[in-house]
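Readers should treat all values here as calculations from the given coordinates under stated rules, not as data from a laboratory. All values reported here derive from a predicted model rather than from experimental measurement. Cβ atoms are built from the backbone, for glycine too; each structure is taken alone.
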Structure I
Amino acid sequence: MKSKKKLKVGIIGLGAIGQYVANSVEKGEGGNTEIVALLCRDKAKYLTINADKSEHFQSLITDSSEAFFAAQPDIVIEAAGQETLAQYGVKILEKGMDLVVSSIGLFTNDDILKQFIDTAEQSGARLLLSSGALPAVDWMSAASLSKVNDVSIAQTKPVNSWKGTPAEQFVDLESITEPTCFFEGTARESASLFPKSSNISAMLALATVGLDATKVKLIADPIAPVMFTDIEFDSDVGRLQTRWQGVPSTTPSTSADVPLTIVKALKNLTSSVCYGA
């Protein structure tokens, strides 16, 4: 039997998400894939972080976008934030490379999303939106092919998580003594005000009823030490209520499960069996 050609993977960003995915692929956990380039802002920093890795792995780390694209990955993982996605996303798709997006919040701008989709259609590349920390997205997306009556999401975070954000304009974070909802609106509105908290709500909206029909509540909790996300989905084919408790990765703003969804996507793309297609 002829063996399948390995999928060549490039990763932009070597923070909590990118590093985990790179390590998983190197260990053979990402299906029939291989890393061909790792693009970061500070090559010296990440060479130091990866000093225990093989010489081959270290040779893939670069801070040159030219060197990254010269490696000709089949698929690129964006794991570096909205600004970097805006910088490189369209270029990646123009080259016919598939693109896995983790910074979904960028697509709360309709014009940007349309540009990405149009570019992918013209080049034949695929734009793959990672489910990230959003549970049950496969089922909700499928159920959205029926009539959907209501979709809502409530994000509850410790008070400290909201400091330094526009939440301080809505509520006195220092004085609250119980969980306090300081924002209630649509996914589009919440994303414009709170871009660092928008990925999960944006993914829910884009996978179901859209940014203007998905309801969002943001809550500051002076008691709970962890983050909770509550989702309610009501359609003609079923109703879902779920609570997700986030476990932080090495970076507090990133949930530990986010890179796992990307590793699973790589496995699905290269395996003879796909779970959750």
Structure II
Amino acid sequence: MPELPEVETIRRGLARALEGRTIRKVDVIRRDLRTPVPDGFERRVEGQRIERVSRRAKYLLLELSGGGAILFHLGMSGNLFVVESSTARVLKKHDHVVMTIEGGRQLVFNDTRRFGIMDFLERVDDPDPRLDTLGPEPLGNALSAPSLGKALGKRRGAIKPSLLDQRLVAGLGNIYASEALFRAGISPRRKCCNISTGQAERLVAAIRDVLCEAIEAGGSSLRDFAGADGEPGYFQHHFRVYGRAGLACQTEGCRGQVKQITQAGRSTFFCGRCQG
């Protein structure tokens, strides 16, 4: 599933290509995504200008001139591509929605598994349970060591699965939770309520650092992720623990190996020596 860096990479690409441009035509090829594309979606958005492309956790919003917004979630395998008119995209098997944009560009929503979401919000600022229950954005001031430490102190489960709870930290997923815990030197098995003040400080810094580095690398392409321009990400070449089970720990002088365990049905990667 695309995580915050992948979604932010797509957001930046969409913003460059689409902001200030009008949606001329919408073709919904398949409506049966995770939740069906709403009836009348085409009529609601055609003729509107895309004022801003924003992100909340793993959700993307195309904010429109009429005050509403198109809400996207990429699910497990979704992608959004911008295609220039000079290289018009031949419709592919899993292209479910195609928007023709002013100037001849097309915005294509492709989703192999159809776990993604495309919805229309009447007002971008109206309450929405999908967005209102999300935790603080990790790249902003809302996430701090005191606030994270306080939230963790109320939980008795292991830290790694808890970091995947979008109510705790918005947008953090399996890859970057493992990477951040490694950088912070915290065992993924450690109980949340036993995280010290110093560990919470290290963890917040590590979360920000790994996410920023991943964004600069264009995200991670493990299967079929690509940015809005179709280019893959490259942060997978900089993983320190994720997907490296059995390989030597990269910490100088450690001499340990990366281990893999399963927590809450998800793979966790860590170094038992560095993350004691």
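The value -7000 for helix-only ellipticity at 222 nm (-39500 (n - 2.57) for each DSSP H run of 4 or more, over all residues; to 500) was derived from one model only; which of I, II is it? Derived from II, not from the others. Comparing distance in nm of label points 7 Å out along Cα→Cβ at positions 90 and 122 across structures I, II, the highest figure comes from II. Looking at structures I, II, which one was distance in nm of label points 7 Å out along Cα→Cβ at positions 170 and 202 calculated from, given that it came out as 2.9? Going label by label, the one that fits is II. Name the one structure among I, II that Rg and Dmax of the Cα atoms in Å of 19.9, 62 was derived from. Source structure for this number: II. Comparison across structures I, II (criterion: distance in nm of label points 7 Å out along Cα→Cβ at positions 186 and 242) gives the highest value for I.
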